[in-house]
Structure P
Amino acid sequence: MGLSAVTVLGVDRPGVIAAVTGSLADCGANIHDSTMTLLGGHIAMMLLVSGDLSSDELLEKLCVPDTVVTASAVEARRYFRGQSKGIGYVLTVHGPDRPGIISAISAVLADDGGNITGMSTRLSGRLYVLIADVELPEKVDVAALMRRLANAGAGLDSEITFRPVEPDLL
């Protein structure tokens with residue numbers, strides 16, 4: 001059984017998720033992990049699927065009208081970094097839209113070994129909003145990191161909040 005990464009991009013409409021997942025089921029593919037979001041009226045899906053078909057065979061059989069679909073073979077790496085011993089945080093950014101926001105914030109996090117495990121952004125008028133799930137190594141000086149994030153936010157004319165994940169909410 002091979003593992004394939006499948007991406008689907010297309011104009012959002014009712015039934016597109018049913019069409020994608022139905023087509024995968026018809027191919028005998030099992031969805032392991034997936035994410036879907038709307039981006040400016042377009043649907044964007046990423047799925048990790050397993051089955052007896054190679055990624056090329058899977059791509060040939062996927063029938064999803066009005067979408068762009070890709071499929072690539074990947075290695076199974078569910079725990080490629082080992083079991084997480086990091087601490088979870090939620091980062092939010094609110095400010096005017098401009099190029100380089102994600103780059104600046106992610107670089108500050110990466111300098112301390114922070115890993116963004118999930119992220120969503122939205123543009124509402126001129127207001128840009130970013131929400132990210134972040135995992136930090138246990139040894140990080142969080143107060144110093146928060147100061148560097150605040151400095152990055154000031155340079156972007158944006159407000160940044162950074163708080164630990166509440167375990168009771170998970």
Structure Q
Amino acid sequence: MTTGFLVLLVLLAVLALIATRQRRAFGPMAQRFFEQFAKLVPRMLCALVAAGFIAQLIPKQAIAALLGDEAGLLALPVAAATGLIVPAGPVIAFAIAAVFAKAGASSPALITFVTSWSLYAAHRMLIYEVPLVGGSFLRLRALSVLVLPFLAGIFAMGVGLMTQYGTVPVP
């Protein structure tokens with residue numbers, strides 16, 4: 001078992017304890033649990049299978065060349081663009097990040113990818129933001145956080161240099 005899974009089990013136990021102390025009916029909670037379980041498990045299975053296909057379809061050499069340590073700063077815009085175009089929720093996005101990591105992507109590139117996906121997922125902008133809050137809001141939001149994926153990747157590079165060599169070299 002992983003630490004994350006153990007934390008979730010502890011959280012579930014605490015919530016169950018709180019519910020029993022408040023003398024809440026167990027039926028509605030169990031019903032909600034099974035509804036969510038029925039929705040999420042098939043999605044997760046499909047997402048993990050899709051990630052497995054992606055792992056086989058994308059050449060590992062290309063990932064290592066574009067997102068690996070050898071790519072240097074060029075890996076950051078590639079990772080940011082990839083995060084922008086991944087049309088999926090977190091299950092697939094993080095599965096893709098895991099595929100990238102196993103194929104040789106650097107930590108700064110992975111951080112840039114996840115940050116870009118979190119801020120700029122194109123499907124989310126087109127499906128939710130433009131219709132619900134309008135294009136002018138989307139432009140303002142997108143421009144206000146434009147540099148964050150790159151800053152996150154650069155910061156990760158700096159932290160990596162500090163942990164690997166002791167200090168960040170100052171030009």
- Any idea which of P, Q comes out highest on relative contact order in percent (Cα under 8 Å, 6 or more apart)? P
- Task: Please state which of the structures P, Q yields 1.4 when distance in nm of label points 7 Å out along Cα→Cβ at positions 18 and 34 is computed from it.
- Result: P
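Which of P, Q yields 0.90 for FRET efficiency 1/(1 + (r/R0)^6) of positions 66 and 154 (r between Cβ atoms, R0 = 25 Å, to 0.05), as computed?
Q
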- Once FRET efficiency 1/(1 + (r/R0)^6) of positions 106 and 146 (r between Cβ atoms, R0 = 25 Å, to 0.05) is calculated for every structure in P, Q, which label goes with the largest value? P
- Message: Given 3.7 as the derived value for distance in nm of label points 7 Å out along Cα→Cβ at positions 26 and 50, which of the supplied structures P, Q does it correspond to?
- Response: Q
- Item | Answer label among P, Q for the case where log10 I(q)/I(0) by the Debye sum over Cα atoms at q = 0.10, 0.19 Å⁻¹, calculated from the coordinates, equals -0.56, -1.19 | Q
- If helix-only ellipticity at 222 nm (-39500 (n - 2.57) for each DSSP H run of 4 or more, over all residues; to 500) is computed to be -7500, which of P, Q is the source? P
- For 13.8, 41 (Rg and Dmax of the Cα atoms in Å, for residues 74-137 alone, calculated) the corresponding structure among P, Q: P
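Rule-based calculations on the coordinates, nothing more; no lab input. Model, not experiment: these values are computed from the prediction. Cβ atoms are built from the backbone, for glycine too; each structure is taken alone.
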